[in-house]
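I've put the structures underneath this note.
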Structure P
Amino acid sequence: MRWFSRLVVRSSRPKTRRPRLRMEALEGRDVPAAMAPHFWFLSSAWVSARIAPATTPADTGGTPTPTGEPPATPTVALAAASDTGTAGDKITTLSAVTLDGTTSPNALVRLVQTGRTTTADSTGAFHFTNVPVKSGANAFTVRAQTSGGRAAGSITVTREAAPTVKTALTPVSVAANQSTTVDLAGTFDDADIADTKLRFDTSAGPVNVELFDRQAPKTVANFLNYVNSGAYADSIFHRSAKLTGGTPFVLQGGGFQFTGTPTPALTEIPTAPPVQNEPDPVNRPNVKGTLAMAKLGGDPNSATDQFFFNLGDNSANLNNQNGGFTVFGKVVGAADQAVVDQLAAIPTKDESAAAALPDSEKGVFGEIPLKNYTGTNFPTDTTAANYAIVNGVSVVSQPEVLTYSIVSNSTPTVATVSLANNRMTVQGLTAGSTTVTIQATDKAGASVTTTVTVTVA
């Protein structure tokens, strides 16, 4: 038998393009309304099967109502029980909250950030309970769906930290019929405290300043007390000092207001009790562009209302002199520094011995910046246009602020206590001791308490 090779000839068939399957995540993709009630799948055996969604209870699932109309745009709010701040401010101190909303009746509603779904009731109301929130801003989106389409609504919930006790108050001793003041600033802390932003409205333009709330809490609180009371409105920069050779040194203000009627005068701004010195030459040196507190010579803890801008690097001079000068803020940008420099460039005069000055102001105005002043009877012949003036200082932003209150005084016959801003005044009455409970409350309404013992001799 002979073997012959055989050729196997394949019949020619036209080439066809096979469709390629592509898998995509469904998250964030719209499903056509017509497909909403059911989905079709291909099994491994190429057999089609219709899979209907399971019916699930509210807050865990559900199916959209086939109304044929798109749902009403969902409204979303922080439930009243979760809103621990001012009602409606969407601020909470809780780690988990309830979100309430409304849309079309019986619509399927999904909370995008968690993937949870629920079904609106017959009035359109829906709720998501136990929704976790992190510190800071939390953005949430809810999507409502019917067979006629979808609609979305959103809300941002801010979670604030509650205040804490940072340092224990030192026991207070006071004599009968005498009083003493306790500064509460710095006693408490709050993780939400951040730098306050201010704007000085000056005769040369705005100066934006950032305060160091956490680094110098007592000094910042003291300064803000003057700002919030309007004490710096129509005040002047009364000193523009230079070093030997003419190098700019400091621009000082905060001590005097200009009044034009009935007779032009410079009036001293009333002062509160002095603030404890809070210098930090390493982290807050007296360099150009910083804001620091002025004080009396030989008394580190004598700062009240007067402040100054450093016009150069004065760290070698001011960081350690008189206990160190407390830097508590800085100008925000180059444009703000340019305004400060413009004010500092105004020519100065020595009016320290002017006859029209009251005795309490003699010797003060030895380096006062004055524009176009040619008078001979300072300050009675001046106008506001002659001064480097501060029209006012306003708070632009303050992420967190603590307010204080007296919760209790165990023995009020021994001593009375009162509060003004961050300062507690203790008035001794009779010998003995009493325990005072003080509360600090943040913007969201969260609070914490601490106690101090007062002994009256």
Structure Q
Amino acid sequence: MGEWKEYKLRDLFQGTKSGDWGKDSPEGNYVEEVTCLRGADIPATNLQEINKAPTRYISRKNFSERRLSAGDLMVEMSGGSPTQSTGRIAYISQNVLDLYNSRLICSNFCKVLQVNSYLIDSSFTYYLWSYLYNKRLFFSYENGTNGLKNLFLDAVLDYESVIIPKDIYEQNKIASQLSEIDNKIAINRKICRNLEAQAQALFKHWFVDFAPFKNGKFVESELGLIPVGWRVGTYDDIIQDTISGDWGKEKPEGNYTHKVACIRGCDFQDVKMGLRGKTPERYILEKNYNSKHFNDKDVLIEISGGTATVSTGRICPVSQLLIDKYNGDIVCTNFCRLVRPCLGYSSYLYYSWKYKYDRKVMFGYENGTSGIKNFSIKDFTSREPLIIPRLSDLQIFEDMVEHIHTHIQNIGSESAKLATLRDTLLPKLMSGQLEI
């Protein structure tokens, strides 16, 4: 093992850059169109995925000063919870920049650290910071209410020291061991995204293009020609129940004793890829658990949030494999709704909903201020026209899609094991306990 040396964290960075939220649309000097990464985008960014980060407009001066570069580290400065601190980090690789045509900035709730490349390898710095985060270091540098925590980044950089390999080549070897695991997880997620795209294409082939039914008889409807025996209705016709979420308590209190994982809209992306996600743990009433826990083939709907360019109404499927990942102790937050489809309609509900979401139909069912949008789920399910196939015509599609979803969940389980391996190696490699 080579020489290890102690550094102040401040010494490992040559500077910081502030974020910018800009404007929803071009206005005055706000003419540069950019993608604005937020803390909610960090998981996808680390895995080099395109996420639904919002498009914003900033001034040319700020774009020149604040645009992200390869090797930068984006730190989440605001957010957190009693169980998850602020300080999460994203590594800005060239692949990430290429996904967004190098027009990336971070929001004003984040900051960018520029690595001192004379002292430390940028990818090693990402894992070093992740190691410090996993040690729960940043809880000591937060202020704010229980609802919103803020990170004192300058205090972290000025007061914390680390011992790392002096040789940058050795740093790179350590980072390479960890990045091999992350790359495999990223490949798995790409496979899962491709499988999901296949299922979506299958939906379109069956229920938009009507290809399997083209040799049969069709009748006129308000939505155009549809196969005989089908009809036009609404989502209410194929929904058995809509159940509100629960946020419960941070700790056991009174009758709030049932410990659950509470899925939020920002967890949908991980959950859909078969991962457990960073879902917070809460305590709810036993009677609420009995009425709000998930069943196989339910779907989740996000009803609050959204931006000018990203609507509310995102959807996430529920499977028994997902439920088992949480040992059944799982509900959704009160900013989501649990929808229980009628028997045989689960996959059709999910993919028809997603098809409409991708075509921005949900913007027409939002209310609220420009800051926080709410999805009028009752209006949508009762008013939005929907072609309703016969159950006999749905069965083959449902079986095919269920097979795809099972494959995705199994791949996600493999990725979860890889993530556990990485997180086990991380402290040993960063402390020098394990030599490369």
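Values quoted throughout were computed directly from the atomic coordinates according to the rules given, and no laboratory measurement underlies them. These numbers come from a predicted model, not from an experiment. Cβ atoms are built from the backbone, for glycine too; each structure is taken alone.
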Label whose coordinates, when volume of the Cα convex hull per residue in Å³ is calculated, return 156 (choices P, Q): Q
Origin of the derived value 1, 6, 9, 12, 12, 13, 12, 12, 9, 6, 3, 2, 1, 1, 0 (P(r) over Cα pairs in 5 Å bins from 0, in percent, for residues 144-335 alone; candidates P, Q): Q
Mean count of other Cβ atoms within 10 Å over residues 128-135 derived as 15.4 - corresponding label from P, Q: P
If helix-only ellipticity at 222 nm (-39500 (n - 2.57) for each DSSP H run of 4 or more, over all residues; to 500) is computed and equals -11500, the structure in P, Q: Q
